[in-house]
Every structure is written in C-alpha cells, then in structure tokens.
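*Asks:* Given below, in the form of structure tokens, are the structures.
Derivation of every value follows stated rules applied to the coordinates shown; laboratory data play no part. Since this is a predicted model, take the numbers as computed values, not measurements. Cβ atoms are built from the backbone, for glycine too; each structure is taken alone.
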Structure I
Amino acid sequence: MTAGRPAPAGPVWDRPEPPSRAALSPLSRERIVAAAIALADADGLGAVSLRKVGAALDAGPMRLYGYLSTKDELLDLMADAVHGEIELPLDAGWRETLRALATGIRAAALRHPWFTELAGGRPNIGPHALGVMEAALAALDRSGRFADIDEMMSARGTVTAYVIGAVRSEIAEQQVERASGVSEAEWRTATGPYLKRMLATGRYPTLARFVREGADRSAEEWFTAGLETVLDGLGQ
C-alpha cells in the first residue's frame, strides 16, 4: 500500500473505473492489464511495476491509481485475465470437464509462464477465475459421484494442484534450457555416461528398468498421462 493512500474499498472488480476524459493516452483497466501482461510475458513478473506499466502506456504511474490501488491488485487483474483465456466446457461429464480445464490451464500457462506463480498462491477470486471453478464444481455435482460439496472441492483442488505442479516443472525446464543454452538432447548426451555407471551399481533396479523400457514421451504426453492417473484415482 502506498504511504498515505487510503485502503481500497473492497475488491478491485467491485470498484468502478474513473470517468473517461480526453487525454493523449486514454486509460482503462483493460489497457493497463494488457500492458502489464506484455511486460510479464517478455521478462517475467519482476518486470511488472506501476511505473513500467505507466511508461508503456505513456502515462505517469499516478494516473494508474484511479484504476487500481496497489501492485497486488494489478497482479490479481492479470491472473484473472489469463483465466479468461480458458474455454469453459458446457454440460460435459466430470472427467471431460476437468480434463478440458486442465488442458486449458496448461495452454494458458505456457503462453504466460508467470501465470503459475499467481494461480498457485492465494485464491483467485476474479470473475473469470470463479467461472473456471464453477465449471469444475458444477460438472462434479452433476455426476452424482461425490458425497458432498467438500468432496467435490477436494477433487477439483487435487486436479488443480497436479496441473500447477506439472506445468511449473515443465516451464522451469524450458527456462533452464534457455538460460544454459544446452538442449535436452545435449544434456542427455553429457550426463549419459554418469547415469549408466550409477545404474550399473544395481542400487536403482526400478529406475534402470524405466530407462530400458520407459516410453520416450513429450512433455504434453507426460502431462496427459499424469492427468489421466489423477482422474482415474478420483473416479474410484
């Protein structure tokens, strides 16, 4: 919170925007959020500040305070905008709905790698995020398979936790590869002799079996396989 600035009255989504006025660079929450997302897509969340967003819009940071009160509110708006990119399945079965939402979250996170940092933190309560949650819970409710709303919420949370964890790992691998300049194939070639020596000790027989027999899957295929395992567990 900026020193001397009164606390905002309720969530940012409940507060109206200032009246529009003639200006060389007109503002709106939508334009502010779009500029912030562009900065985060290019350089990560660390690149997002009210000063930098204002500069991108040719507006001083003080003008932005009419539309939001803190950087945290800006991050909330950014997370909700990305939730708005996720297509909501209509009247599908619970597995189909959770599968579609999980796939949509992964796709959105790969477009916006910073998204998992916000989606995995405090609950997102913007209108688009609530819509994603409602779609999942409604499908679980229609199925009649779950005892009560707490069990449905637990099932939704289990899938969300899997998706966020899996996508974070996938993004982290991509970022390491870009930062190091070493591709996965090059890394495997460099570490292959060491791994062979370790497996030859006989201390890791199950892992050795995986290396010999395991499928060579893409990141998307591993994600899908893991998701199906989670859904199978919920369906038992």
Structure II
Amino acid sequence: MIGKPSRILVIEDDCETAEQLVDSLATHGYEVDLALDGDQGLKLGRSVNYAAMTIDRMLPGIDGISLIRLLRDEGVFTPALIVSALGEVDDRVRGLRAGGDDYLVKPFAFAELLARVEALLRRSESPGKEIVLRVGDLELDLVSREVTRRNQKIDLLPREFQVLEFLVRNQGHVVPRAMLLQHVWDLHFDPMTNIIDVYVGRVRRKIEAGQAYPLIHTIRGVGFCVRAPG
C-alpha cells in the first residue's frame, strides 16, 4: 500500500469475528477502528472520514441497514460492505437498496473480504468514468462494448463481456469465483456450479488464441487474476 494507509471502520458485535477482521485488515496495512454496536458505529461513521466500512447487518442498537440509511441521509457516502448471515436474494437487495455498496454473506473467507474492500477502495478512488479499459495489448471500449487485442476485434457475447470487464477492472488482483458470480450474475455463491469456469474458459479462448502471452490466470482453489507480463 503506497502512501498513507487507508482507514477502515469495522462495525461488528461478535467479538471473535471483530478481532479477526481487525487483525486481518491491519496485517494488510490498513488503519482500523472498531465499533461493537450500531450506535457507536453511527457516531464514528459521522465524525471520521473513512475510506470504507464493513457493517454487520444484525447489530445491537441501530441495525446495519438503518445505520447505512441514516449515514446516506446525512450525506455520508463512505463505501460500505455489508456483512451478514442473511444471504437470501431479498436480504441482499434490501441491503444494497439501503445504500450498501457490496454484500458479503457469512461465513466467508477473509481473503474474499479483503478483495471486496480493495475493490470498493479502487472504485471510490477512480477520478471519473472510464471509457476504455486496458491491460497489456487488450482494450475494452465500454461505450461500443468492443474488445480488441493488437487492433484485432474479438467478438464476445454480452455476458462474456461482463466477465472480462469485471476481471480487467480488478487487474493485478485475485478475483474469487464468488465475486464474479455475485457481480456478473447477481447470484450468491453455489459451490456446485461451474458456470464461472465455463464462461472464463470461453473468454480465455477468445482473447488468447494465437496471442503472444496469456492474460487470464487461474489461481487454484480461489479464482482468477488478469495481468500482463512485466
């Protein structure tokens, strides 16, 4: 992490989970504040300029959904990752509509939580809306939805384009399969599905056939990473 460490607010009432979250984030270079209930979380969220927040949905005092609504109504738009044991589609929709930026279902791998926090930070630090994404000699035009590599057009189906776009937006970082499933298909992770591998395989074949080097790399047991050599 370059420059001043990002400051994260963790709002979590389960002491064991809270300790693990704080330790994991601190180990990866973040400054972390902890609130053990919704009232304390609201107070800190109002008064400190955090880079991001993780918010447990079921909290003593003010619940996580109400907390986010209150902050948004007051003009506090700190990126918020909702962490909850409630994983049904309606639960996730309510959380996102209340102003949450992402939703992670318990139990979760801490590697995925870190990846999601990093994604929130990258989004919030973007200076403006991008029109063209690039990685190595690959270009994605987000307006025309056209993909080219070494100026050669590559035809992708709409869902394939979404998969590639999400991977390229997170280039250099490992993207867990669960993140792809949620952000591209808006589905919760199902360990029995191979849809992610099928689509990534299709995209890989189309963008790497006859090319000088691969761009999509499989991280065994976790997910995928897009990166160019050098």
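*Asks:* Given that relative contact order in percent (Cα under 8 Å, 6 or more apart), derived from a single structure, equals 13, which label among I, II identifies that structure? All intermediate terms of the calculation are to be shown ahead of the outcome.
*Replies:* Details: I: 16; II: 13.
Of the options listed, only II reproduces it.
*Asks:* Assuming 40, 27, 13 is semi-axes √(5λ) of the Cα gyration tensor in Å as calculated from a single structure, say which of I, II it is.
*Replies:* The correct label is I.
*Asks:* helix-only ellipticity at 222 nm (-39500 (n - 2.57) for each DSSP H run of 4 or more, over all residues; to 500) computed as -21000: which structure among I, II?
*Replies:* I
*Asks:* Given structures I, II, which gives the highest value for distance in nm of label points 7 Å out along Cα→Cβ at positions 142 and 214?
*Replies:* Sorting by distance in nm of label points 7 Å out along Cα→Cβ at positions 142 and 214 in descending order puts I first.
*Asks:* Where is mean count of other Cβ atoms within 10 Å over residues 62-69 largest, in which of I, II? Let's see the in-between values first.
*Replies:* Details: I: 17.6; II: 20.9.
Evaluating mean count of other Cβ atoms within 10 Å over residues 62-69 on every structure, the highest lands on II.
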